[in-house]
Structure I
Amino acid sequence: MNHLLRDVAPITATGWKAIDDEARERLQTHLAARQLVDVEGPHGWDHSAIDLGRVHALASSPLESPEKGVKTRQRQVLPLSEVRVSFTVSRAELENAERGAQDLEFDDLDRAARQIALIENRAVYHGWADAGMTGIAEASPYEATTLGGDAAGYPGVVAKAVDTLRQAGIGGPYALAICPEGYTKIVESTEHGGQLVFDHVRRALGNGKVVRTPGLDGAAVVSLGGGDFVLELGQDLSVGYSHHDAETVTLYLEESFAFRVNEPDAAIALTFTG
């Protein structure tokens, strides 16, 4: 038994498989940030911090009058943060899973999957101050460019962003992370002559990715060269057991992670006016 307490839940192997399959499918839809950053781990639930390879000087030592030449310094680390989002499943629906039902209703699980994915996406792009994490968009040193209401102008904005990164010595390939509203505009729009805006944006990126990113405000052009942005996982997203009554079982989605920006110059934030 581990801390997820799955062994004591009133759920059979068939029920757990149905829940895990549903969670996996929903999370894959929403975990957009992982497509554009380096993911390290998972290192396990007991993994607590990232070594930043830096120190800071301490103002004192255990000695009241240290001898000349004594230096005291402390290693710097970035602690991992834990996220847990609860949800419920109906015991009757779990019984239906045992009967072989394929159209199971796990609506609250779907909500929890979306919520925990939004937390991770926002931490990657907009940071999480209380957890000591700086996001890609807030770390970028460039002046933000605006994506207006007309998607026909997006390829030009993206091309300028890519050129800015190249001039700064940041190589490709490149990708565009964009909020759901902006993504919809791209896939639904055509330019004069009937060519899809989506195809023009991809060409502006050097045939890079365009990723719909829930939780992102605006957009960001990001280098995929590697090593610039790192999401480090302790425990990857998992389903655990909390408690139950006669009608429902209360479960949760949980993960532990930290995010760090190694190269702020490797991304440009874009605002979205709708």
Structure II
Amino acid sequence: MKIFIYLFISILSLTGVANAETSKSQDDVLLRYEKLKVLAVKGDLDSQYEIWNFAKNNRPKLDNHLREAFSFITKAGQAGHVEAQFTIGSMYQTGTMREKNSDVALSWLLGAANNGHKNAQLLTANNYANRAVDADNDEIKNKNEKLAVYWYEQSIKGNNVLAIKAYGVFLFVLDHFSEKAKTLLEQAAGSNDSGAMHMLGRMYSHRWSDNRGDTEFELAHSWFEKAKQNGYKSQSFIDELYEKKKNYLERITKENKEEK
């Protein structure tokens, strides 16, 4: 489960890259870049932020300018440009265009998160969640769990389905019987999020494994089927669920015969 939640939360990372404009001809690309550079050199924060997105979205034509463009977006982030902070943090968090580094990512993401950036708050929560999952020391684990919960609570205030699902997944890992986890995942599933549907299937599958109740089994199967119908690869979990039930019934039958 530790590996599962780490991978799941890592997948719930965002790129942080804006939809910067692209141009077709090399001359047009270079001309636009130089215009942005003039403004960036003058200290215009939006241009310092935009020039990175423009260079990245016009690869390979601007590959030789990526280092310079990144230096500009870094300046913007250091000056407090929230989108720049989020973009840089998300790159280090996911290993996109930068070497993955959760510590560096967190330092940038916190700047944007503290300024109310909802996606930054979500990635900050994911960062702390991964730290909690990886922690061997209970004190460190508990500290990061609390920080993850705090930032998830902030991120869901904007009714972001991705944040609601991520929070639900995290609470599910902490406690398979968490009612809040169920509520959050149901909320995300109500917005047709197939991942949330799948997680509800996993939740009830775990509950069925503990309680062996018919209701839990049917709910697990129902949510897995809904996730499958919405494009999630849940068939192997459905097969596993039926295999577990088959083995359970065979064991009960055998035990009953032996008692007689």
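Every number in this text was worked out from the coordinates using simple rules, so none of it is lab data. Note that the structure is a prediction, hence the values are computed from the model and not measured. Cβ atoms are built from the backbone, for glycine too; each structure is taken alone.
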Given structures I, II, which gives the highest value for distance in nm of label points 7 Å out along Cα→Cβ at positions 101 and 149? I
From I, II, which structure was volume of the Cα convex hull per residue in Å³ = 149 calculated on? II
Could you figure out which one of I, II the value 2.7 for distance in nm of label points 7 Å out along Cα→Cβ at positions 61 and 117 was computed from? II
Highest-scoring structure on relative contact order in percent (Cα under 8 Å, 6 or more apart) (candidates I, II) is I
Computed -9000 for helix-only ellipticity at 222 nm (-39500 (n - 2.57) for each DSSP H run of 4 or more, over all residues; to 500) - originating structure among I, II: I
Value 13.9, calculated as mean count of other Cβ atoms within 10 Å over residues 45-52, assigned to which of I, II: I
I have 0.20 for FRET efficiency 1/(1 + (r/R0)^6) of positions 37 and 237 (r between Cβ atoms, R0 = 41 Å, to 0.05), calculated from one of the structures I, II. Which structure is it? II
